[in-house]
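Listed below are the structures to be examined.
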Structure I
Amino acid sequence: IAAVCDFFTFIRHVQCGLVKIDAQSRYNKVIELRKQMAFARLGL
């Protein structure tokens, strides 16, 4: 649950304009958060 909350919190912050990083860094952060969600599903 924590990994999912982290992901959606980051997405919400991006939508609100609170994240002031370039597009590539945002993309990398989203990929990292999605990887964490996948690991959480697998129990790793």
Structure II
Amino acid sequence: MEGLTTILGTVLGFLLQLATLIVSFLVSALTLFLDFFRSLVGLVS
């Protein structure tokens, strides 16, 4: 039973790191997109 808990903890830790990575990637992508959109609007108007 102890081994299962260890595996579960490792998996949870890995998923947490993965989620953090995805969130930070999405945030940076969104920031880039907003900057691009803002410059596009600046060009049009």
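A short reminder: the numbers here are calculations on the coordinates, not readings from a lab. Note that the structure is predicted; figures quoted are calculated from it, not measured.
If Rg/Rh (Cα atoms, Kirkwood Rh) is computed to be 1.48, which of I, II is the source?
Considering all the candidates, the number was obtained from II.
For the read-out helix-only ellipticity at 222 nm (-39500 (n - 2.57) for each DSSP H run of 4 or more, over all residues; to 500), a value of -35500 was computed from one structure; give its label from I, II.
II
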